[in-house]
Structure P
Amino acid sequence: MPDDEALIRTLITNWAAAVHRGDLDTVLADHAEDIVMFDVPPPHKGIRGLAAYRATWPPFFAWQAQGARFDIESLDVTAGTDVAYAHALLRCGTPEELAEHPTLRLRLTLGLRKEAGRWLVAHEHHSFPHD
């Protein structure tokens, strides 16, 4: 049986693959009803709840349809018995954006909690460095 770190790593890589495919149901599948997300685009105060989280994805999928990438480059996971966190760097951008800024990476931090034996993302934070 896989350990919690391996389960979380699989959850995150499956989520990122679903984002890249534009598969909204799978993107939402392992997120808590009371998720809090801080994202690159507004609202900068963040969003709260699964319905609000769901609403953020269609515009991203439309942008991504222009050929943008959403690829995990590195992923670190730390898991306790009922809470965990993970951080990752992703290549996220259109081919033109990535060519112009080849080292630019999206920073991703996730907070997870275990409910009824299942890991759920309860907090998600995306950011780009600001020079």
Structure Q
Amino acid sequence: MNIKQIAKDTAKTLQSYLTYQALRTVLLQLDETNPPLQHWLHNFSAGKVQDGEKFLESLFSEKPDLAMRIMTVREHIAEEVAEFLPEMVRTGIQQANMEHRKQHLERITQFSLSNPSSDTELKTESET
């Protein structure tokens, strides 16, 4: 397991996600202030935000002002969530893992309990 590579991949994924969230924020703002530009940006961004950095590069070639705006919003979002993110991720994973284990235990317990009752029913029927 290469922890550094996992961290790099996670950071890249998070950057792209924050780019997506910044895009959504700018689209909402433009919907109120400049609907034609909002429509253009919506169409331009369709299917392109998987890699946030490539998306911004392509947007810079078309409308640099929008790219700058999205980068500014992305940076603001990153600053706001960075403080809470590590603990939220750890806690979220721990809680989700506990829930998955609980559900798994419930499934295997129900399966184990259903078989003995079938055996008991068979014994009762054969005794009568």
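Values quoted throughout were computed directly from the atomic coordinates according to the rules given, and no laboratory measurement underlies them. Predicted model only: the values in this text are computed from it and were never measured. Cβ atoms are built from the backbone, for glycine too; each structure is taken alone.
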Worksheet item: For structures P, Q, which has the highest computed value of percent of Cα pairs over 13 Å apart, for residues 28-83 alone?
Response: P
Fill in: Which of P, Q leads on distance in nm of label points 7 Å out along Cα→Cβ at positions 12 and 68, largest value
Q
Worksheet item: Hey, P(r) over Cα pairs in 5 Å bins from 0, in percent derived from one of P, Q reads 2, 10, 20, 24, 22, 13, 6, 2, 0, 0; which structure?
Response: P
Worksheet item: Any idea which of P, Q comes out highest on FRET efficiency 1/(1 + (r/R0)^6) of positions 36 and 108 (r between Cβ atoms, R0 = 35 Å, to 0.05)?
Response: P
Discussion item. As an exercise: helix-only ellipticity at 222 nm (-39500 (n - 2.57) for each DSSP H run of 4 or more, over all residues; to 500), calculated from one structure in P, Q, equals -31500. Which structure is it?
Written reply: Q
